[in-house]
1. If relative contact order in percent (Cα under 8 Å, 6 or more apart) comes out at 39 when worked out from the coordinates, which of 1, 2 was used?
2. Among 1, 2, considering only distance in nm of label points 7 Å out along Cα→Cβ at positions 94 and 118, which has the greatest calculated value?
3. Where is distance in nm of label points 7 Å out along Cα→Cβ at positions 22 and 62 largest, in which of 1, 2?
4. Using distance in nm of label points 7 Å out along Cα→Cβ at positions 46 and 78 for the comparison, can you identify which of 1, 2 gives the largest number?
5. If we compute distance in nm of label points 7 Å out along Cα→Cβ at positions 30 and 126 for structures 1, 2, which one ends up with the highest value?
6. Where does the value 2.1 come from, among 1, 2, when distance in nm of label points 7 Å out along Cα→Cβ at positions 38 and 70 is the thing being computed?
7. For FRET efficiency 1/(1 + (r/R0)^6) of positions 54 and 86 (r between Cβ atoms, R0 = 35 Å, to 0.05), the calculated result is 0.95, so let me know which of 1, 2 that is.
8. Name the one structure among 1, 2 that log10 I(q)/I(0) by the Debye sum over Cα atoms at q = 0.09, 0.10, 0.13 Å⁻¹ of -0.47, -0.55, -0.75 was derived from.
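Each reported figure results from applying straightforward, stated rules to the coordinates on display, with no laboratory input. As the structure is a prediction and not an experimental result, all values here were calculated from the model. Cβ atoms are built from the backbone, for glycine too; each structure is taken alone.
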Structure 1
Amino acid sequence: MFENSTLTHEAEGYLIETSKWARFLSVIGFIFTGMIIIAGLGLALSSGFIGMGVAGVGMGVFYLLLGVFYLMPTLFLFRFADGISNAMKTGSETELTKGFGNLKSCFKFMGIFTIVGIALYVILIIAMVFIGAGGFLGGF
């Protein structure tokens, strides 16, 4: 397909199959993102009616933020699938490059998000140790 490329037919087949799975996973990701955002909105708006108060609003905002953060890698994955699919149909190296650029962005976002999550867990554990030690030492 690509005239000046070193991609083998086998590699092109792998890319076509990968783009199909990436599209499937991104569509499922969009559906779950929508569900998370709807749940967050519902929780934030109805928490006063169901007796959850500020905690319910906080949980709703947390779910909304989670949905927004989950949307980004899903969007990058969809763009990767679209770019690779277009590249395989047309032989466009520009589309192939765009597709791989979106895959890089997806992994970069997920990597940064993972690092931030691990850092928050470490901070939380350290805070719990200090709070626990303070409560233990305060009892003497």
Structure 2
Amino acid sequence: MAVQRTYTMIKPDGVRNGHIGEIVNRFERAGLTIEQMRLEMVTPEQAKANYAEHEGKPFYEGLIAYVTSGPVVKMVVSGEGAVYKVRSLMGATNPADAAPGTIRGDFGLTMDENVIHGSDSPESAEREIGVFFG
């Protein structure tokens, strides 16, 4: 598998509940490299650009409000198969379905507060890195 770059974000609940260090540690133990990392707010414009495919869906407005509600940790992560490795470490979107030992399985509270976002493809990763890191 090739070296890839991906975008991942520890969401407001992950920051608020003190999971930054453990999540970064899991990425590094998996052989991934943190190329860039910033603790900052997501702007409404960034949130709308990132979640544009969900516009018009019933959960869209709540998602935008939530992701802009507190500081997040934005990261560019790289390594062999980084997109898929990060997705595997994250676990299922719904924490109730996420396996123990995954980030969402261990720290996720609800579907709305599921700790972390990660790009779902190399193409999405490049687009999201552009949205959040310019």
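1. Comparing all candidates, it corresponds to 2.
2. Details: 1: 3.9; 2: 2.0.
Ranking 1, 2 on distance in nm of label points 7 Å out along Cα→Cβ at positions 94 and 118, first place is 1.
3. Largest value of distance in nm of label points 7 Å out along Cα→Cβ at positions 22 and 62: 1.
4. Comparing 1, 2, the top value of distance in nm of label points 7 Å out along Cα→Cβ at positions 46 and 78 belongs to 1.
5. Once distance in nm of label points 7 Å out along Cα→Cβ at positions 30 and 126 is tallied for 1, 2, the winner is 1.
6. Only structure 2 yields this read-out.
7. Source structure for this number: 2.
8. Label of the originating structure: 1.
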